[in-house]
Structure I
Amino acid sequence: MLKRDDHIEQEIVPFSDSMGNRILNLLDNYQFDTLPGIRFFSELSNVTTRTLQWDLENEGFTYSGLKEKWRFKKAIDMLENSNIRIKEISQRLHYSNVPNFERAFRRWTGTHPRDYRLNLL
């Protein structure tokens, strides 16, 4: 699933960080073919899925909330700092189609990604 063979537990994830930040860090630093589910991160952390969910809940997160936070941050970054087409942004963020990405972006910002980019000019 990862496109890198490094030992990601030691290289990227500092153990002093919160579990939510560790997951966001992994999502930021690795190219996934698809967005991994919570089971992937529980196995990586050597804990049960329920324990990981509990740890995230104690930090005020859910796994789906973390994925959404990551997608939002990446979408804003790509719209502000590149000329990448919206279709490609949608693909890079692992949306099944462009309208799903556009709906999510409108939910986050109240505007269409194209209009958000135009307002930056």
Structure II
Amino acid sequence: MVKPVFRIFDYGKAVEFYIDWLGFKIDWEDRPKDAPVYMQISRGDIVLHLTEHHGDCCPGSKAFVDFTGLKEYHGQLLAKGYKFNRPGIGKAPWEAMCMTVIDPFGNKIELDEIG
């Protein structure tokens, strides 16, 4: 299993995007007093690490995710009315249906469904 690490700058915005809108759950957090947070989130088989530590990675990363039920998930996201992101869905040159979401920190997740 690969666990991408995404740089975040604001815990509240990260929770609003990943937990409230995308439907991930927080598996664990490492939050020492007066220090940046490092956390693991997941949604089914998708596992991501989010970090406020400046030395862990650069913002603007991208992860490709194999996803089942993309059209239904796309509809669920649009129905939530998240004002900062209304992703489209389309066909990629490699014959997959795909949708890209961009978090408040410039990181991208491309969800692909083949078949």
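Quick note: the coordinates plus some simple rules give every number you see, no bench work behind them. Please read all numbers here as calculations on a predicted model, not as lab measurements. Cβ atoms are built from the backbone, for glycine too; each structure is taken alone.
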Structure responsible for -19000, with helix-only ellipticity at 222 nm (-39500 (n - 2.57) for each DSSP H run of 4 or more, over all residues; to 500) calculated and labels I, II on offer: I
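Output the label of whichever structure in I, II has the greatest value of volume of the Cα convex hull per residue in Å³.
Going through I, II one by one, volume of the Cα convex hull per residue in Å³ is largest in I.
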Matching task: 19 is the computed value of relative contact order in percent (Cα under 8 Å, 6 or more apart). Pick the structure from I, II. I
Comparing distance in nm of label points 7 Å out along Cα→Cβ at positions 61 and 93 across structures I, II, which is largest? II
Among the shown structures I, II, from which was the value 14.1, 41 of Rg and Dmax of the Cα atoms in Å, for residues 45-84 alone calculated? I
